[in-house]
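Quick heads-up: structures coming right below.
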Structure 1
């Protein structure tokens, strides 16, 4: 009996600490919002943040469903109306959320730099598909990625799909994630755009705006990490002109100039050259240990001959794996620095997991708001919830996170114990501690 009483006391203590952490995290944002909105709308926003944090549902962003959670199932229409009033208010916009994230991100970078940690800013893009929608404002045409997944070849079950690509309505999505090589992450920005509707834009304009915001708040304190979709002369020129630190995965067919002035394709720079170092690392994507070899050399871009760049080549030992060609303006003059560049690009997988978590766990594809501006406000609030979950897994909250996972969602086995960022399990644990234990207690 004493053991049960002791565990109940621990659960109450952790639940109180968790709720205090939640209130402290959003107190500044709700205080800023209180300066421009009515107090009732601010309270509705605070309740919405709490519901989005705890309630797990595949249709979790439908206003009719959220209205029942904010008040009660019997008062669902009234709760839905409160949410509509909050999102329709012209006194605030998604920019308020963005500025709040920038403020938190700047403080996070300054704190990490004091500990001599290399800060990374990972860029990537995704899309939100709305296959059944036709009348929502701002929808554009997207190549259906879900169709690609469903049509891929499966041994003994299907053949290869050879039909045309399937296009569906939706809108595009860009994400910027702050993290460091030693662990921990924090959201810098989520942006959505479409080239149709009342607010058309294009990615080249959006990424230039995002880059200017990063320069304004962070300067060159972070190392930008890009995938092959950002490779090319225009983006490379912008980065070099602004003296931004960057790592780009460079396509193997693009041309670069070697130290002797010879123009070659990227993959030709490593032909006949031995690796300089070899190391074992943990592949988070495939959940296995792998061994890589590296090679690095100075190169120049044909259109930017005055800018000295370095090409770091990561060669996997396993057959069938393509090497990484990483182009950077960091000075790579040692094996340790080359491995740091490879490690920085390996961290890029975290933003892929961010997109996956937002779609599957936060149900970010489910909103059906008619107006574009209202939808952007709603999705910005979802971004705040994800930022809070990232905060719970930062090193300073490590002890609290361990207690939350142990008491709220206990699991056995090394597979789950070795997960570096257990976001799904953490959200389930929060739900069990706050909702289930509160109702049972």
Structure 2
């Protein structure tokens, strides 16, 4: 059987597995073992356990449970509510000020958690009911939270960047820095659209003579200030060369846990256990997917499927931007059906040699890939954030939530186009702070 036929068979079986609802890690592991047995016989089983273990034998992976713990500690506290209230008191005079407050809170919370679902749930639980109570259209109230939640995987620290860095052996520190300006740009685009939509509808959330006093504005800051300092501290440790991502993640997780206990009085054993339980559950899920994806990658390589695909694309002599358009389209379609972690770990090792051969920066491409993953999080049929928001506001039909996310999907697509025209938005800061990359 030729590599092309084998590759087509692997693709069909993998898609069927992902659409069947089988846990991704188990499905990838089973497919890898079955195809190795089918095409290489029993002797190939000697390396399965070693390959699976080698997928986890990487010190950098320690950063994942640490950043997950940061998110769990903050997500278990009212920090999201305090962020939202503080920003609302400063932004309420702008058109759609409450929407802007939620998007700003999502951006800051993203830097604390690195997780899109955690960001969406934490800010949405407070923001969506309040926006609806004040009369904001359901589409904007739900769509803005769906979109704002996706910032959790773009604004560093990001678990997505860690997975991409591990899969492609790209500097995680550079990826974190590269996500800062695109994250700010995308947040600004979300805010501009929200302001325009609210202004166009003529909606006003406050009476013309309503004012927050300066005392009310400043009184909301003390609770959130320590968490902002943690963000700045972790970023300084990472980008100042003081600590590796794993070390900075450990310090950040410890500080977030201590502050959540000290500020929000989460010192009951049941509350601390919930933080540890949530951390372990999500971390084990991610790490198992990583190990299974490494085994899947080994199967693809040993059957010469990745090499055949890369050679076929090279032989086609596509224009590099046509190639990038096809890759973006491929990632976009994958994001409709497959979770981000699985896409990154399955496709990055295959796509990396293709994009580097075409002259694209792997750090820049990591940002492009992540924005594609963001689109998948608010686009059906997977659209995880859509279902999280629907659980928060079950009386809002899912179709209405989806229509609310559409303008923000278009903002993300526009962001990809802008990054393709001006790649320096992603590459300038890491090059400036850390020197030219590879």
Original post:
For structures 1, 2, which has the highest computed value of relative contact order in percent (Cα under 8 Å, 6 or more apart)?
Top reply: 2
Original post:
Among the shown structures 1, 2, from which was the value 0.9 of distance in nm of label points 7 Å out along Cα→Cβ at positions 218 and 354 calculated?
Top reply: 1
Original post:
Comparing distance in nm of label points 7 Å out along Cα→Cβ at positions 178 and 290 across structures 1, 2, which is largest?
Top reply: 1
Subject >> Entry that produces 22, 53, 23, 2 once P(r) over Cα pairs in 20 Å bins from 0, in percent is calculated, selected from 1, 2 >> reply: 1
Original post:
Here distance in nm of label points 7 Å out along Cα→Cβ at positions 162 and 394 was calculated and came to 3.3; which of the structures 1, 2 was it taken from?
Top reply: 2
Original post:
Between structures 1, 2, where is volume of the Cα convex hull per residue in Å³, for residues 146-337 alone highest?
Top reply: 2
Original post:
Upon calculation of helix-only ellipticity at 222 nm (-39500 (n - 2.57) for each DSSP H run of 4 or more, over all residues; to 500) from the atomic coordinates, which of the structures 1, 2 produces -25500?
Top reply: 2
**OP:** Work out distance in nm of label points 7 Å out along Cα→Cβ at positions 234 and 282 for each of structures 1, 2, then name the structure with the largest result.
**Re:** 1
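No lab work stands behind these numbers, since they all come straight from the coordinates. The shown structure was predicted, so the numbers you read here are calculated from the model rather than taken from an experiment. Cβ atoms are built from the backbone, for glycine too; each structure is taken alone.
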